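Derivation of every value follows stated rules applied to the coordinates shown; laboratory data play no part. Worth saying up front: this structure is predicted, and the values here are computed from it rather than measured. Cβ atoms are built from the backbone, for glycine too; each structure is taken alone.
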Structure I
C-alpha cells in the first residue's frame, strides 16, 4: 500500500486535539456503513505478518479466514515451533516467511503492509519500534509497553515514520461501549458528573492468568492494572471526552493467593492434592474437567504449548507445567483487587474497581451520573433514566461480527477492531481507528500514574505530566 496520508496529532497534543483528530460522535450504524463502503472499494487484500502466534495473535489472524478478499496472513514470527507451524498451516504461509524471531523480518526488505504484534508485554517495544522504522503499519496488543517511556517512544517512532498505530483496546470497538459514548455526546444525561466502572475479572480467570499464568509476576510481564485494566482506564478517559485528568489515587494489594492462605494438607500440585475437591481454584476443575467435556478453547487451549489439547496433553501439562501448581504456591505478586479514583477538569470524577473474586468474567458494569440523567450498563443493555420526564429508556447495539473462528470475543469487538485497522490501512484513512497513538498514550500514562499512587501511598497530580 502506498500514498497514505494520515492526520495524527503530534506528541504532547491535548485531549481536545486528540478528540478532534479521532471524532468520537459517529454512531455505530454510520461507522459500519463507512467500513462496508471501504470494503467495496478494496482492490486487493492487506498483507499482514503476525508477530507472536499465541491466543491473541491467532484470534486476530482469523479475520483473514473470514474476509480473505480483505486480508491475508503471509508471515509469522514466534519462538515456539508448534505455534508458528500451526499458524503457517492455517494460512498456508510460505516457508520463507516463517521466523523463529521477529528480527528476521527486520532483516528482510519490507514484504507486507502491516504487522500484528502480539508478543508478551515486555516484548512489545523493540519489535514495534523496529518494524515501524521499516514502514509497517502496526496493530499492537495492549498494553503498548510496560513503561511510560517505552510507550512514548513507540508513538513517536510511528508518527515520525508515517505509519498507523492501532492499540488493541478492543472495548473501544464494542458496539455497546460505543453506543454509551454516542448517548453521552448527544446530551442524553446532560453534563457527566461521576463515572463508576467495575471490572469483575472472574475467580478462575484470575487464577488462570494472574496467579499461574503469563501475567502473574510483574518482573516477567507487568502490574495487574496495566495488564488487565488499561482497557478500563482508557474507557473512562474516552468517556471523559476532552477533559484532562488532574489527580489520581489508587489502592490495592495481593490479598489472597499467598502462601499463608494455603489450606492445611494441600499439595504443591492439584493432581496430587488431597484437598483439591474443596478448592474452587483446582486446576483439575478449571482444565481437566473441561477438556473431558469436550471444551478445548480458552483457557484449556493456552496450557498446551506444543500440541492440541486433549486429556493426555492437558494431564501432562498439569503434572509438569505452571498451570498445575497450587494457587497458594506460585510466584505471583500482582494485585488481586485495586481501586482507582480520578478527578478531571470541570469537576468530573471517576471511580474504577478491578476485583478478582467474582462470578462474572469480565462482564463490566458501568454507571454514569449526569446533570440531567443517569446511564447504566451491564455490558449488554444500556438504560438511561431522564430526570425531567422520570422515564427510563433502554438501548441495545447490534454487532455485525461473526462468532466463527473465535472472533466474537469482547462482544464482537475483536472482529470490529481488526476490521477497522484493515480498513484504515487499505484506505490510508486513520479515522477508522478509535484507539490511535496519542489518545492511547494519554490513557496509558494515567495507568502508570495510578500505580505510582498505589505504590507511594499518595495522590498524584498528573495534569501537567500528561504532556
Structure II
C-alpha cells in the first residue's frame, strides 16, 4: 500500500493529463483523476479532459462534483468552450434547466461569459423544444452582457422552422443588417429551407441568386441539395437538373451521391425511368460511387412506381457486385412492394430468406408482413407470424391488431377471439375503442 502511495505522489499534472487522455472509460477516468493524494495541483487540462469525458457520457452527478471542485480551485482559469460543451451535453440529456444554471454560473469560474455560451444555451433550449425559455433568453441577452451574432440569428431561424412562420424568418433576416450583422451561408441555407418547406420555391431560388449578387455569399452544396430536393418533390425536374449542372460549373463545389440519388428517385416518380441509366453513367464519369441510398432509391422506383420486382432483385445483385450490402431498407422496400399488390407469399418468401442473405428482419419488416396477411384474410398464417413476432420481442402495430381482431370475429369462436384480446392487452396493443367494439360484437 505504501508503494502505491509513493508512486501516486510522483504523479505530475502533466502525467495525469496524459493518462486521462488515454483512458476511454469515463468512470475509470474519474477514479484516475481522484487517485492522487490530496491536495493535488490539477492542471486545467486535467479538468478539461475529465469533464469532457463525463459530459459526453452524460454522467452528470460526478460531472457536477468535478465542476464544484473546479470552481473552488482558484489556481485554474477555465475556458468558455468547456462550458459550451457541457451545456450541449445537458441539452442531449434533456436537462435545459441545468444548462441554464451552468450558463449563469460561468462568471463564478473566473471565466468571461460571451455570445458563444449564449448560443450554446439557445441551441440547448431549441433541442429540448423549450421555446418559451428560448424567447426569454433572446430578449434578455443584454442583461447577461452578450449580444446576438450571426450564429445566434441562425439558431433563431432554426427555431422559426418549427413554427413554419415565413414572415418571422424574413423579419429576422431583415433585422440582421440593422444590428451590423452580415448574413452567413448558414443564414441563407436556413431561410431557403424554410421557404422550400412552405413550397415557396420561386422565392427560394430568387434568394439563392441574391445571396451572391447582393451579399457576396456563395451558395454551398447544402443549399443546392435543399433546392434540388424541393424541386424534385414538386415535380420541377428541369429546374432541379439545371441546378445540378450549375454545381458542375463551380470548382469549389462537388456533386455527391445524395444529389444523384434524389434525382434518380424523381425520375422514377415522373415516369422517366429511361433517364436513370444516363445519370448512373454520369456518376461513373464524375467518379461518384453509388451508395446504399442510391441503390435503394432505384429499388423503391422499381417496386413503387414500376411494379417491376425482377428489376428490383437485379438491383440487389448489382449492389453486391458494387461492394454495397443490401440493408433493411432494401428488403423492406421490396417486401412492402409485394404486399401492396397482395403478393404476400412472395413477400413471405423474401422475408424468410433474409437471414440467409445476411440481413435479419426488424419490427418494420414483421409489421409490414403482418398487416398484409391480415388484409388478405389469411389469419392462420397471421397467427404463426404473431407467435414468431412475440418470441422476438416484437408487437404488431395498432392498425394491424385492429385488422386482425376484426378479421377473426365471425370466423372463429368467442374463446379464440378472447384469447388474442388478452394477449394484445398484455402487449399494450389494444386501443379502448377497438376493445369495446370487439366486446360488443362478442356479446351479440
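Structure notes:
- Among I, II, which structure scores highest (criterion: distance in nm of label points 7 Å out along Cα→Cβ at positions 75 and 123): II
- Parent structure of the calculated result -9500, given that helix-only ellipticity at 222 nm (-39500 (n - 2.57) for each DSSP H run of 4 or more, over all residues; to 500) is the read-out and I, II the choices: I
- Which of I, II yields 24 [relative contact order in percent (Cα under 8 Å, 6 or more apart), calculated]: I
- Structure with the greatest value (metric FRET efficiency 1/(1 + (r/R0)^6) of positions 275 and 347 (r between Cβ atoms, R0 = 30 Å, to 0.05), set I, II): II
- Ranking I, II by distance in nm of label points 7 Å out along Cα→Cβ at positions 107 and 259, the structure that comes out highest: II
- Top of I, II by mean count of other Cβ atoms within 10 Å over residues 323-330, largest first: I
- Among I, II, structure where Rg and Dmax of the Cα atoms in Å as derived comes to 22.1, 67: I
- When FRET efficiency 1/(1 + (r/R0)^6) of positions 251 and 363 (r between Cβ atoms, R0 = 41 Å, to 0.05) is worked out for each of I, II, structure I gives the greatest result.
- Kirkwood radius over Cα pairs in Å, for residues 235-282 alone - structure with the largest value, from I, II: I
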